[in-house]
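Asks: Quick heads-up: structures coming right below.
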Structure 1
Amino acid sequence: MELVDVETVEQMLVVAMDEVPDHFTAAMHNVAVVLEDHPPHGEDLLGLFEGLPLTERNPFDEHGGLPDVITLYRVPLCDTATDLDDLAEWVRSTFFHELGHYLGLDEDRLHELGWG
């Protein structure tokens with residue numbers, strides 16, 4: 001499909017973020033969600049989590065400073081989608097998949113939750 005404007009994809013991302021179950025939202029601290037046009041050079045990605053998964057953190061350490069980051073990539077998402085409804089679903093599933101990495105969920109659990 002054609003490239004969709006940033007504002008439309010951001011709105012789709014906001015809708016997806018609003019769908020996060022409360023028990024997962026409660027665990028989200030110091031994590032930024034951003035939308036960029038392209039993944040890092042040479043990467044074939046729809047989204048990326050950068051940071052330390054919650055399951056790998058020492059509960060006694062403060063995890064301050066820079067936030068963990070969930071990034072979605074607009075151009076590959078648009079290239080993958082067939083229409084606006086499909087794009088919204090790709091945005092949602094990609095966001096939830098990367099959120100799962102932040103939460104420390106493995107690929108099997110992500111698929112069980114329908115986030116894979």
Structure 2
Amino acid sequence: MTRSPGPWDPGLQLERTTLAWRRTVISGYGASLLIGRLLLDRSPVLAGTLAAVTTALVAVIGVLASRRSRAADARLRRNDVLPDARLFPVMSALMFLAGVMALFTVVLPR
């Protein structure tokens with residue numbers, strides 16, 4: 001049995017984290033689009049704007065998550081410090097917008 005270089009399970013740990021980020025982004029985007037559809041009856045302009053912003057955020061999160069995954073893999077192999085947490089505020093913004101959309105869906109009259 002050969003030992004892997006490094007203190008981690010090569011591939012699996014990072015792959016699980018990457019897949020978790022993808023699931024989180026997809027569920028956040030799906031929730032945003034669903035809430036946007038419900039909001040469409042109350043305010044089409046607001047629904048379209050928020051859907052466009054969440055779509056842009058999902059694209060940014062996808063790119064940042066992909067870069068972070070590659071950087072983390074390279075840094076783990078070099079036994080270096082892991083990447084920073086720039087991805088977390090962007091993900092928080094997506095979840096915040098989904099919450100704002102849900103609030104507008106409840107508060108705005110039909």
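Computed from the coordinates by the stated procedures, all read-outs in this text should not be read as laboratory data. All figures in this text were calculated on a predicted structure; none of them were measured in a lab. Cβ atoms are built from the backbone, for glycine too; each structure is taken alone.
Asks: If FRET efficiency 1/(1 + (r/R0)^6) of positions 37 and 77 (r between Cβ atoms, R0 = 30 Å, to 0.05) comes out at 1.00 when worked out from the coordinates, which of 1, 2 was used?
Replies: Computed on structure 1.
Asks: A further question follows. Out of 1, 2, which one gives -28000 for helix-only ellipticity at 222 nm (-39500 (n - 2.57) for each DSSP H run of 4 or more, over all residues; to 500) as computed from the coordinates?
Replies: 2
Asks: Please state which of the structures 1, 2 yields 38, 12, 9 when semi-axes √(5λ) of the Cα gyration tensor in Å is computed from it.
Replies: Of the structures listed, the value fits 2.
Asks: For mean projected area of the Cα convex hull in nm², for residues 13-52 alone, which of the structures 1, 2 scores highest?
Replies: 1
Asks: Moving on. If distance in nm of label points 7 Å out along Cα→Cβ at positions 45 and 101 comes out at 1.9 when worked out from the coordinates, which of 1, 2 was used?
Replies: Only one of 1, 2 returns 1.9 for distance in nm of label points 7 Å out along Cα→Cβ at positions 45 and 101, namely 2.
Asks: Given that distance in nm of label points 7 Å out along Cα→Cβ at positions 29 and 69, derived from a single structure, equals 2.2, which label among 1, 2 identifies that structure?
Replies: The read-out was computed on structure 1.
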